[in-house]
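Visitor: Below you'll find a set of structures to go through.
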Structure 1
């Protein structure tokens with residue numbers, strides 16, 4: 001069995017890497033992070049022109065016509081460069097709309113000057129739908145909501161996936177900023193107009209995709225941090241020798257490499273399975289990827305910062321950025337404890353299928 005990326009997957013991954021490397025170098029990110037709103041319009045235009053945020057959409061809807069797995073390869077590279085654009089929330093929103101049969105082109109969301117956002121609201125979701133289909137409640141920690149044309153989010157009870165246009169008087173956005181400097185919003189809705197995109201099954205697929213997308217970005221962050229740590233220990237000298245030759249350093253990074261390989265396997269496996277279905281076996285793989293993306297990345301970044309010494313915490317050195325973004329994705333996914341809770345519930349409900 002061949003697990004290597006095919007030609008198209010390799011090309012889309014390298015395209016994303018090339019664009020992000022050009023626009024999201026550490027020096028350019030440092031400048032952007034001095035702004036109030038961590039967003040690069042030039043990078044977003046380049047991403048839109050290349051179709052990187054629409055990878056999973058059919059060509060009839062303005063996308064490239066590839067699958068969710070290919071989209072996750074883009075998310076991985078977005079994480080590796082901690083890009084200051086809403087690649088993941090925009091893509092998740094469009095996928096949900098396309099699955100529901102909505103016409104993304106007519107809504108104008110493929111414009112280079114606009115984007116959509118999406119969030120399951122782990123940080124706080126009290127959205128309720130009344131008999132007239134109006135939405136009331138709040139959603140916290142919504143990435144790039146300020147400037148977005150619309151939001152895709154589930155109701156608090158998980159029975160409906162909603163599309164809410166943000167430019168209406170009944171929607172108020174309160175600015176938030178994550179520890180990774182990502183611009184977010186606390187969104188308050190008072191009988192806001194909304195369109196139903198699907199039922200509880202659609203909510204589940206959306207939530208699973210969100211977890212895998214952030215796990216893929218976490219994989220990118222962690223791999224980039226490992227590469228930076230490897231380069232540092234191969235160059236830094238103490239007592240006249242490279243510190244990478246010290247047994248304590250090499251063994252610690254070897255443990256990190258094992259963690260990274262396990263993380264890679266679980267994330268790519270979950271992405272490939274989720275591209276096909278959302279069965280219990282797939283959900284087990286998704287929550288396993290979530291768990292590894294939380295615990296393994298935490299261990300790897302702690303070690304990567306440690307072997308870099310004081311540089312690992314210096315804001316003139318890129319490692320600090322990987323550290324805060326790793327923690328950001330861990331918290332936005334709900335952490336390892338939530339992943340284990342989901343895994344335990346599945347195993348308890350259907351032990352025979354879960355153990356296969």
Structure 2
């Protein structure tokens with residue numbers, strides 16, 4: 001089996017939900033938005049980089065626990081799912097189910113400790129109906145503005161193409177969040193098992209270690225991208241970076257000398273922490289283009305605030321310093337009234 005067919009097979013077996021969401025976003029011209037405080041937005045523009053922070057300092061740490069609970073339900077608690085998974089995976093290679101369970105147990109703490117995230121929100125579709133443009137890109141989303149209070153938040157709206165770039169130059173991945181309880185996740189879990197059974201003859205042609213690597217990736221990303229259905233209106237995607245624990249002992253200078261993604265310690269809201277930084281830099285020789293900030297940042301929306309003019313002027317100056325031509329400086333102000 002050649003590499004192209006192997007990649008397509010594994011994608012169809014394990015990544016159907018993610019591919020469906022990517023195809024939908026491309027088809028409907030959806031955009032991806034990072035809601036943040038004005039100070040952070042100015043830092044992103046001035047430094048031409050965006051930060052990934054450790055999962056342990058997320059706004060709600062229970063978000064990580066939810067994905068783990070969904071997997072635990074399918075691998076330990078739901079007798080039907082456990083029996084089905086054991087039967088299917090062991091039909092590929094004896095003992096593969098037990099290896100999968102052991103990986104889930106062994107990797108849980110490490111996943112929490114060494115995963116770095118950035119949350120972006122899906123807007124769109126860009127055109128809701130003929131002649132009707134998505135108003136979220138004009139006004140932003142009320143619930144997200146409420147999260148940043150009345151002092152003024154900013155929505156950075158990005159072009160979608162570089163987010164889906166398959167080169168993985170930075171080892172950073174964009175994944176849609178699945179909103180559902182463990183029963184709903186069980187459906188996705190069983191869909192993957194259905195795919196394995198349906199294509200068993202082809203699956204058995206794959207090196208078992210290559211297959212197991214993909215099972216581990218399925219476990220890993222499922223854990224990171226499952227959220228309680230009550231958060232569904234956020235329409236979140238997660239940009240994730242899984243740090244190599246073996247590289248944690250070297251200095252940041254040593255790490256940064258050989259890595260395109262950069263690392264440093266910062267104190268944020270009084271909490272000292274390690275961050276990873278995605279630079280807005282093109283690597284055309286490796287197939288990554290359109291990432292420079294004047295190319296990827298399509299629009300800026302200023303949230304409801306008492307100081308829209310001051311924030312507007314600050315953003316204009318920052319974008320000019322960052323190399324945006326005047327026709328690429330697109331800033332609007334959301335006039336959604338927020339009750340305080």
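No lab work stands behind these numbers, since they all come straight from the coordinates. The model shown is predicted, which means the values in this text are computed figures rather than measured ones. Cβ atoms are built from the backbone, for glycine too; each structure is taken alone.
Visitor: When FRET efficiency 1/(1 + (r/R0)^6) of positions 138 and 170 (r between Cβ atoms, R0 = 35 Å, to 0.05) is calculated for each of the structures 1, 2, which structure yields the highest value?
Guide: 1
Visitor: Of the structures labelled 1, 2, one was used to calculate Cα Rg over 2.2 N^0.38 Å, for residues 90-177 alone, giving 1.04. Name it.
Guide: On the way: 1: 1.04; 2: 1.66.
Going through each structure in turn, the value belongs to 1.
Visitor: Okay, next question. Hey, distance in nm of label points 7 Å out along Cα→Cβ at positions 42 and 146 derived from one of 1, 2 reads 2.3; which structure? Before the final figure, lay out each step's value.
Guide: Values: 1: 2.3; 2: 2.8.
Structure of origin is 1.
Visitor: Determine which structure produced the value 14 for relative contact order in percent (Cα under 8 Å, 6 or more apart), calculated from the coordinates; the candidates are 1, 2.
Guide: Working: 1: 14; 2: 30.
Clearly, the read-out refers to 1.
Visitor: Further question on the same structure: For which of the structures 1, 2 does the calculation of percent of Cα pairs over 31 Å apart return 33? Provide the component values of the computation, followed by the final result.
Guide: Numbers: 1: 33; 2: 38.
Label of the source structure: 1.
Visitor: Check the numbers for mean projected area of the Cα convex hull in nm², for residues 202-281 alone across 1, 2 and tell me which is largest. Show your work: numbers first, answer last.
Guide: Values: 1: 5.9; 2: 9.4.
Once mean projected area of the Cα convex hull in nm², for residues 202-281 alone is worked out for each structure, 2 has the highest.
Visitor: For which of the structures 1, 2 does the calculation of distance in nm of label points 7 Å out along Cα→Cβ at positions 26 and 290 return 3.4? Display every interim value, and only then the final one.
Guide: Working: 1: 3.4; 2: 1.0.
Traced to structure 1.
Visitor: Starting from the value -13500: which structure in 1, 2 was helix-only ellipticity at 222 nm (-39500 (n - 2.57) for each DSSP H run of 4 or more, over all residues; to 500) calculated from? Working shown, then result.
Guide: Working: 1: -17500; 2: -13500.
Computing helix-only ellipticity at 222 nm (-39500 (n - 2.57) for each DSSP H run of 4 or more, over all residues; to 500) on every structure in 1, 2 gives -13500 only for 2.
Visitor: If you work out FRET efficiency 1/(1 + (r/R0)^6) of positions 194 and 234 (r between Cβ atoms, R0 = 41 Å, to 0.05) for 1, 2, which one comes out largest? Write down the numbers at each step before the final one.
Guide: Details: 1: 0.15; 2: 0.90.
The maximum falls on structure 2.
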